[in-house]
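Novice: Alright, structures below, take your time with them.
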Structure P
Amino acid sequence: MAVAATTTRIPYKGSQLRAIVVSDSTTYNPPLRAVYVGGATGDVALTVMQRSAAGVNTNTNITYSSVPAGGTISQVGPIGAVLSTGTTATGLIGIE
C-alpha cells in the first residue's frame, strides 16, 4: 500500500530553525516567531513579549492546549521563552 508523503512548510521565508529545550529560565534572543510541534500532541506554554500603548515592555505567559502533532503556533507576537511548567507537547522546534 502506497502512502503519500507529507511536507510541513515553514511559515516564514528565510527562517532559521532551532531545537527547543523547554525551560522556565531560558529566553530566546532574537525571539522566536513561531513554534512547531514535531512530536506528541500536548500543551505548549509560552512567554510572549508585548509592548503597551505607553511603550512599556511586558511579558505575558500563554498556554495553548492540545496543540496537535504537526501544528504550528504563530502570530502571537515575539516568543521570548517556551516554559517547562505547563508544556507537555514534545519535539518542539523554534522558528526565528
Structure Q
Amino acid sequence: MKRKFILVDIDGVLCTGICWTSKDVAKAKPIQKTINRVNRLYRQNFIVIYTARRDHLIAATLRWLRMNGIQFHAFSNNKCAADIYIDDHNAKGRWWNV
C-alpha cells in the first residue's frame, strides 16, 4: 500500500477549541480518540501537523504536541498539498476513513 501524505489540523481536531495565546495552548484539552487514530496512521503514512496559529505560538504548540504523545513527521503553519486533509472545517463531525 502506498503511503499517504496526511495533513492534520490541531484546533478542533487534536484539541478542543481554538488557541490564540501561549496560555490557551498550554491549557488546550486533547481529543484522545483523534490522537490515537493519528498515531495509528503515523505507522503507515506521512503525517504533517498543520495549524493557522501564528509564528509566536509554534514553540508552545510543539511542546503541547510532544506532551500529548502525538506522533508526526513534520509541522507547518501553512496548509500545503496532501492526499488527505483532516480538518474540523471539512469533517462536518464525521470520522475519516484512511
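Novice: Check the numbers for mean projected area of the Cα convex hull in nm² across P, Q and tell me which is largest.
Specialist: Top value of mean projected area of the Cα convex hull in nm² goes to structure P.
Novice: Now for a different question. If distance in nm of label points 7 Å out along Cα→Cβ at positions 49 and 81 computes to 1.3, which of P, Q did it come from?
Specialist: Value 1.3 for distance in nm of label points 7 Å out along Cα→Cβ at positions 49 and 81 corresponds to P out of P, Q.
Novice: With helix-only ellipticity at 222 nm (-39500 (n - 2.57) for each DSSP H run of 4 or more, over all residues; to 500) coming out at 0, pick the structure among P, Q it was computed from.
Specialist: Answer for the origin of the read-out: P.
Novice: When you work out relative contact order in percent (Cα under 8 Å, 6 or more apart) for each of the structures P, Q, which one comes out largest?
Specialist: P
Here, each number is a calculation from the coordinates, and none is a lab measurement. This is a predicted model, so every value here is computed, not measured. Cβ atoms are built from the backbone, for glycine too; each structure is taken alone.
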